[in-house]
Structure 1
Amino acid sequence: MRLACRLIRVGLSVLVAPPSLVRAQQPTAWTLGDVLALALRQNPDVVAARLAVDSARAEQGIARALPNPVYSVIPGTPFQQSVAATLDLGPQRIFRTQAAGRGTTATRLVLADVTRQVTFRVRQAFYDVLLADSLRAIARERRDIFRGLLAADSVRWQSGDVPERNVTKSELELAGAEADLARANAQAHAARLTLQTLLGSAAPDTAFAIAGTLAYEPVQLPLDSLGPVALHGRPDVAAAEARIGQTASLKALATADLFPTPSVSVVHQSAAPFPNGSNYALGLSFTVPLFYWNGGERARAAAGEAAAAAADRAVRTQVAAELAVAVDSFRAGRDLATRYVGLVVKAAAALETARFAYQSGATSQLDLLDAIRTYSDTRANYYSALRDYWVSLYALDRAVGTDLAP
C-alpha cells in the first residue's frame with residue numbers, strides 16, 4: 001500500500017511539474033556522444049541483433065536440456081504402466097551443445113558488428129547535420145550580403161553613382177541567394193530526419209538541436225600497420241570464424257547421429273507377474289540405422305562447413321578492401337582539409353578588399369560579385385572537406401573495428 005501511494009505521488013509530481021523541468025531531463029542540444037548512446041539503445045538494427053542473441057541463448061538452453069521421460073498406460077488384462085527415458089549422454093549431446101554454444105558466440109559477434117556499422121552511420125549522419133547547418137549559415141550570410149548590397153546600390157543609383165543595371169543585378173543575386181537559403185533549410189531538415197531515423201525516434205523533429213562544430217584537428221595514425229589490427233579487431237571476422245566452428249560441430253553431430261541413443265523403460269504389471277516372477281520388467285530400445293544412414297544430414301553439414309569457410313574468406317577480402325579504401329580516403333580528406341584552412345582566410349581578405357574598392361568606385365560590381373561567390377564557395381568547400389575528413393576518420397574506425405578517432 002505504501003509503495004502504491006508513493007508511485008501515485010511520483011506520477012502526480014510529473015504531471016504537475018512545469019514543462020521546463022520535464023524538458024530538462026533530456027539535453028537541449030545533443031552531442032555526438034548523446035546520439036550514439038541513444039542509437040545503441042533503440043536503433044532498430046541494434047534491437048533486432050540483441051533479440052537474435054536472446055534467441056540464440058534460448059536455442060542453447062534447448063540444446064542443453066535433457067529429454068523428458070515418457071509415461072504410458074496400457075489398460076486391459078493385465079493392466080500395465082511404463083516409464084521410458086532416453087539416455088541423452090552420448091556424443092550427440094556433446095556436439096549439439098557445442099554447436100549451440102558456438103552459434104551463440106557468433107550471434108553475439110554479429111551484434112557487435114551491427115553496433116560497429118550503426119556507430120559509423122550515426123557519426124556520419126551527425127556530421128551531415130553539422131555540414132548542413134554550416135552550409136545554411138553560409139547561405140544566410142550570403143543572403144544578408146546581397147540584401148545589404150541591394151540597399152546600398154539602390155541609394156547609390158538614386159544619387160546617380162551607379163547605373164540601374166547594378167540594382168537589377170543585385171536584385172537577381174538576392175533572389176538567387178534566398179532560393180539557396182531555402183534549399184539549405186530543406187537540406188538541414190532532411191539531415192536531421194535521417195539522423196533521428198537512425199536513433200529510432202518515433203516522432204522525428206526538424207528542429208532537433210545538436211551541439212558540435214566542424215573544425216580541423218590533426219590525428220596521427222599508423223596507417224601502414226593497420227591490417228593486423230583490423231583482422232584481430234573486427235567482429236565480423238571473429239563471427240565468421242565462429243560460424244566455421246559451429247558448422248564443424250554440426251557436421252560431427254550428423255555423423256554421431258548414426259550411433260543409436262538408447263531409451264530405458266520400466267514396466268509395471270499389476271495383475272499376474274512377468275515370467276521372471278516379478279511385477280516389474282526392464283526394457284531397452286534404440287533406432288537401428290538400417291535403411292537410412294543420415295546421408296542428407298551429413299551432406300548438408302558438409303555444404304554448410306564449406307559455405308562458412310567461403311564466407312570467412314570473403315570477409316577477410318572485404319576487410320582488406322575496406323581498409324585500403326578507408327586509408328586512401330583519410331589521406332585525401334586530411335590533405336584537402338589542411339589546404340582549405342589557409343584558403344578561407346585568403347578568400348575573406350579578398351572579399352573585404354573588393355567591398356572597400358566597390359564602395360569607393362575603384363572596382364566594378366562584377367568583381368565584387370565574383371569575390372562574394374569565391375568567398376562563399378571556398379567556405380562551403382572548406383566545411384565539406386572538414387566533414388569528409390572526420391567521416392573518413394570514422395570510416396577508418398569502422399574498417400579497423402576499433403576506435404582510433406579522439
Structure 2
Amino acid sequence: MKIDVILGLQWGDEGKGKIVDFLATRYDIVARFQGGPNAGHTLKFDGKKYVLHTIPSGIFRESLINLIGNGVVIDPITLVKELKSVEDVGVEYRHRLLISRKAHLILPTHRYLDLASESAKGQEKIGSTLKGIGPTYMDKTGRNGLRFGDIQSPNFLQKYQALKAKHLTLLNLYPEVAFDLEQEEVRWMACIESLRELQQVDGEYYLNQALEAGKRVLAEGAQGAMLDIDFGTYPYVTSSNTVTAGVCSGLGVAPQRIGEVIGIAKAYCTRVGAGPFPTEQDNETGEFLRKEGGEFGATTGRPRRCGWLDVPQLRYTIMLNGVTQIALTKIDVLNSLSEVPYAVNYRIDGVETGQVPYDLCDTDVAPAYETAPGWQQSLEGISDYEKMPAEARHYIQLLETALGVPISIISTGPERQQLVLR
C-alpha cells in the first residue's frame with residue numbers, strides 16, 4: 001500500500017484539520033509527521049468547534065488509529081490538556097493514540113529560551129509562537145534532545161537535568177524575561193507521569209508493517225509549505241520540513257511509499273506573524289477577508305494578515321510537494337464580492353515572472369493580478385458542483401488551468417458536511 005499525504009500549500013491555516021477529518025473515513029491510520037503545538041487544526045461539527053495542536057485530526061473518527069510520528073515535537077503540558085479536551089467530549093483515545101518513541105520532547109526551558117530569544121530580537125522578531133518549537137529542533141539536530149521513549153528510561157531524570165543545565169547556561173546570553181520556571185517544571189513533570197500510560201511504538205516499524213498488511217495510511221502535515229525550513233520564506237519559517245519530503249523523515253517511510261498528495265489551499269491567502277507576503281492587502285480589503293473568514297490564529301489568537309490568492313506561490317509549492325489534487329477551502333468567504341482578484345505572476349525589476357525568487361524578504365515583488373467575476377450569493381446547502389453558481393465554477397476552473405492540478409474538494413463552510421466533491 002501507499003501512504004497518502006495531506007498538507008498545506010500556503011503559510012498554514014489552510015483548513016487541513018477539516019479535510020483530514022473528512023478523508024479519515026477512507027483510512028485506517030492518520031499519522032502526524034512534523035511540527036508541534038504551534039499547529040492549530042480546527043474542526044467543526046454538530047455546531048461545536050475543536051482545535052487540535054498535537055493529536056492527529058482523525059481522533060474524532062471511531063476505530064481510527066492516530067499516530068504522532070517521530071518528526072513531531074511534543075509539549076507534555078499541551079498534550080495532556082488536549083487529551084482532556086477530547087476526553088471531555090466523549091472521545092475514547094487510549095487504544096487509538098500511539099506515539100513514536102523517537103518524537104522529541106519540549107522542555108519548559110525550551111519555551112523559556114524561545115521567549116528570551118524572540119524578545120532579544122526586538123524589531124527583528126520572526127513571529128515565533130513561543131511554544132519552544134525552534135529550540136527543541138535545535139537540540140534534536142545538535143544531538144542533545146530528550147525523546148518520548150526516554151520517559152521510560154531509568155536515567156530519565158539525569159538526562160532531563162543535563163539538558164536543563166545546558167539551557168540555563170544559554171539563557172545567560174539573553175536579557176532577563178519573565179518566566180516562572182519552577183512552576184512550569186512542576187506542571188511538566190506531572191504531565192510526564194500522565195503520559196507514561198500512553199502507547200509508545202517504534203513508529204517506523206509500525207507504519208511499514210501496517211502498509212505491508214494492506215492498511216491505508218494518511219500522513220497529516222502541520223503549518224504550510226511556505227513555512228518549510230528549506231523552501232519557505234527564510235528566515236520567517238518554522239523549524240521543520242513541512243513538504244512531502246518531511247513525511248519520509250518524519251514517519252520513517254521510503255519515498256516510493258508516497259501515493260496521493262493532497263494539497264490544501266484557501267481561495268485567498270493568509271499569514272500569521274512577520275515575513276514577506278506578496279499579495280497582502282493591508283487595507284479595508286484585508287480587514288474584510290479577516291472578518292468574513294474569522295482569520296485569527298487557532299493557536300495564538302493573533303489576527304492573520306490577509307490577501308489574494310497567489311498563483312506563482314502555489315505553483316511553487318505544488319512543484320515541491322508533487323501535489324496530485326487540491327482541496328480548495330473557504331471559498332464562501334468570497335461570496336459577496338463583485339470580482340475576485342488573484343495574482344498570476346510577479347513583476348521584479350520590470351520583468352514579469354512566474355517563479356518565486358530566492359529571497360522574498362529582500363526582493364521587491366509586485367504581483368500582476370487578473371480578476372474573475374464574483375458570484376455574489378451564498379453557497380449554503382450546495383453539495384453538487386454543478387449546482388454551484390457559474391461564476392464560482394469559473395473561478396475554480398481558472399485556478400485549475402493556472403495550477404495544472406485538479407481541484408477535487410471544495411469547502412463551502414466550516415462544518416464537516418459543508419463540502420463539494422468533484
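Just so it is clear, none of the values below were taken in a lab; they were calculated from the coordinates. This structure is a prediction, so every number in the text was calculated from the model and none was measured. Cβ atoms are built from the backbone, for glycine too; each structure is taken alone.
For which of 1, 2 does FRET efficiency 1/(1 + (r/R0)^6) of positions 39 and 271 (r between Cβ atoms, R0 = 25 Å, to 0.05), calculated from the coordinates, equal 0.00? Computed on structure 1.
From which structure (1, 2) was helix-only ellipticity at 222 nm (-39500 (n - 2.57) for each DSSP H run of 4 or more, over all residues; to 500) calculated, if the value obtained is -9000? The value was obtained from structure 2. From which structure (1, 2) was FRET efficiency 1/(1 + (r/R0)^6) of positions 119 and 359 (r between Cβ atoms, R0 = 35 Å, to 0.05) calculated, if the value obtained is 0.10? Corresponding structure: 1.
Assign the value -0.24, -0.33, -0.55, calculated as log10 I(q)/I(0) by the Debye sum over Cα atoms at q = 0.06, 0.07, 0.09 Å⁻¹, to the correct structure from 1, 2. Going through each structure in turn, the value belongs to 2. Using FRET efficiency 1/(1 + (r/R0)^6) of positions 279 and 295 (r between Cβ atoms, R0 = 30 Å, to 0.05) as the calculated read-out, with 0.10 as its value, let me know the right label among 1, 2. The read-out comes from structure 1.
With volume of the Cα convex hull per residue in Å³, for residues 191-342 alone computed over the structures 1, 2, the top value is the one for 1, the highest of the group. With distance in nm of label points 7 Å out along Cα→Cβ at positions 31 and 239 computed per structure, which member of 1, 2 shows the largest figure? If we compare distance in nm of label points 7 Å out along Cα→Cβ at positions 31 and 239 over 1, 2, the biggest value is for 1. For which of the structures 1, 2 does the calculation of mean count of other Cβ atoms within 10 Å over residues 87-94 return 11.1? The correct label is 2.
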